[in-house]
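Derivation of every value follows stated rules applied to the coordinates shown; laboratory data play no part. What you are looking at is a predicted structure, and each value in this text was computed from that prediction instead of being measured. Cβ atoms are built from the backbone, for glycine too; each structure is taken alone.
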Structure I
Amino acid sequence: MTVITLGPEGTFSHELALKLGNGPVVLEPTIHSIFAAVAAGEGDGIVPIENSEAGGVGETLDGLTQYSLSITAEMYMPIHHNLASLVPLDKIRVIYAHPQTHEQCSGCIEDWKVPVIHTSSNASSALEARKTPNAGAILSVSAAAIYRLPIIAEHVENNPENTTRFVRISKTPNPTCRAGKCSILIDPDTDRAGLLYDLLGVFARRGINLSRIESRPSKRGMGKYVFFLDYAVSGCTDEALRELEGITTIRKLGCYPKTEVPA
């Protein structure tokens, strides 16, 4: 199966896809284009969905809202960032970084007091730094090697335990999953006091563990949100979903196992 993920060569997504080794890898310039390619039947996608430091990845959450695709696996990858440049730190006048990378490395960036320009990926940061005089880029060790940028500061992330959760997206959902995690999208069609309390109570009354809840603008106006929920698979899951469907509109995003990432 072809795996579609974020390019250019040298992104963390690309590195993960190569480690998993599930088939040929196709690189797309944006997360949105990954979703479009998967929806067109060109393969499965691997996309980042949340980071332990910076939180949810908006482009991925929006893609799950816009496209009728399923999550079929999740993977966790330690993320370590480095500052790379053709010049010493005191000569750097601008740093290129992906917005999530910027947030994950905000402490060092504040200390350096150097302006930051956002890019579409860490690999794009490397490309910009190579062609811009007195520029640096925050990226992975592999990207620094690919684009021949010397690393001048290692492990510049705020938290040494920095981790990104990735998911595999597919046109076809997993068969019935009896272990692991499930995800759903809740799109409330009403706005009333106690709605969120009632939604969460469906799971609480059955002892179902919610591992994540996140809101995202619905794009239908100020104050209108959709909610993403992850929960552990249990014997009461189907019953809980039936009750939930009686309260609001939901879309099942899939039940899936955790895939271990080779070192």
Structure II
Amino acid sequence: MNTKEYHHILLEIDSPIAYVTMNRPDKRNALSIEHMQELIDCFNMLGGSKDVSVVILRGSGPAFCAGHDLGEMVNQTPGFYRHLFDVCTRMMETIQSITQPVIAQVHGIATAAGCQLVATCDLAIAANTAKFATPGVKIGLFCSTPMVALSRAVGRKKAMEMLLTGEPLLAEEAMAAGLINKVVPEEQLEAETRDMAMKIVQASPFTVGIGKQAFYKQIEMPQHLAYSYAKEVMSLNATAADAGEGICAFLEKRPPQWKGC
């Protein structure tokens, strides 16, 4: 695939895995508008690639992501703030709209919109030294947009505690709350994240894409509508070449040869 260079992120392709690294270490990878627009462009490009089955999102320097770039937000107009949060929303929605699973590889802090990024990613693995917070209330700016992703990842009481107090969760607490999947020693973070990605790439990328899109569509439906939708998705999935190949391979006790359709 053709790739491009960015100012605020690094993109590395080690097919079938893509590494997207937020690269503003001096700003703790704070999300300026330009930074978020680059992430949107990058994820859209990866979403259209058949060479990439999983994307790993990580940060350079001492932190995963410290949220929005506050220096960019001082004394702006309502129009600027609407544009800023619109770009942020598009970035979060893009992560969940591409067919490939996105894994957050979290070290250091993930605060405010950085915590929102973790909650938005399909999976998240964190170093045991990582911390997660939505501290906007402490500076007079409630984390309302991070609240959307956070409240869909953790229980209501824990989400409200994080939003109202602004106090950080340690990695083990974040895992218990459902914000992340796994906690590992910091020196094992990269290897453990790649290991999870490699487990996913064994499956048909076509089938994984169907499943990811169906998951987000059904999750907010009432149960009876979710079943109605899911049975149609699964019926069509069952007619796909990769489903036929996978079933035959299982019965014949051989590795499947995915066709991508």
Structure (I, II) behind the derived value 36, 20, 16 of semi-axes √(5λ) of the Cα gyration tensor in Å:
I
Tell me which structure, out of I, II, gives 44, 35, 23 once Cα extents along the principal axes in Å, for residues 5-140 alone is calculated.
II
From which structure (I, II) was relative contact order in percent (Cα under 8 Å, 6 or more apart) calculated, if the value obtained is 15?
II
Comparison of I, II - label where mean count of other Cβ atoms within 10 Å over residues 77-84 is highest
I
Source structure (of I, II) for mean count of other Cβ atoms within 10 Å over residues 21-28, computed value 15.6:
I
Per distance in nm of label points 7 Å out along Cα→Cβ at positions 85 and 157, the highest-valued of structures I, II
II
Between I, II, which one scores greatest on distance in nm of label points 7 Å out along Cα→Cβ at positions 37 and 53?
II
Highest-scoring label, criterion being mean count of other Cβ atoms within 10 Å over residues 117-124, among I, II:
II
Structure (I, II) behind the derived value -15000 of helix-only ellipticity at 222 nm (-39500 (n - 2.57) for each DSSP H run of 4 or more, over all residues; to 500)
II
Starting from the value 2.4: which structure in I, II was distance in nm of label points 7 Å out along Cα→Cβ at positions 149 and 205 calculated from?
II
Ranked by distance in nm of label points 7 Å out along Cα→Cβ at positions 45 and 69, the structure on top of I, II with the greatest value is II
I, II: which one has distance in nm of label points 7 Å out along Cα→Cβ at positions 13 and 125, as calculated, at 2.3?
II
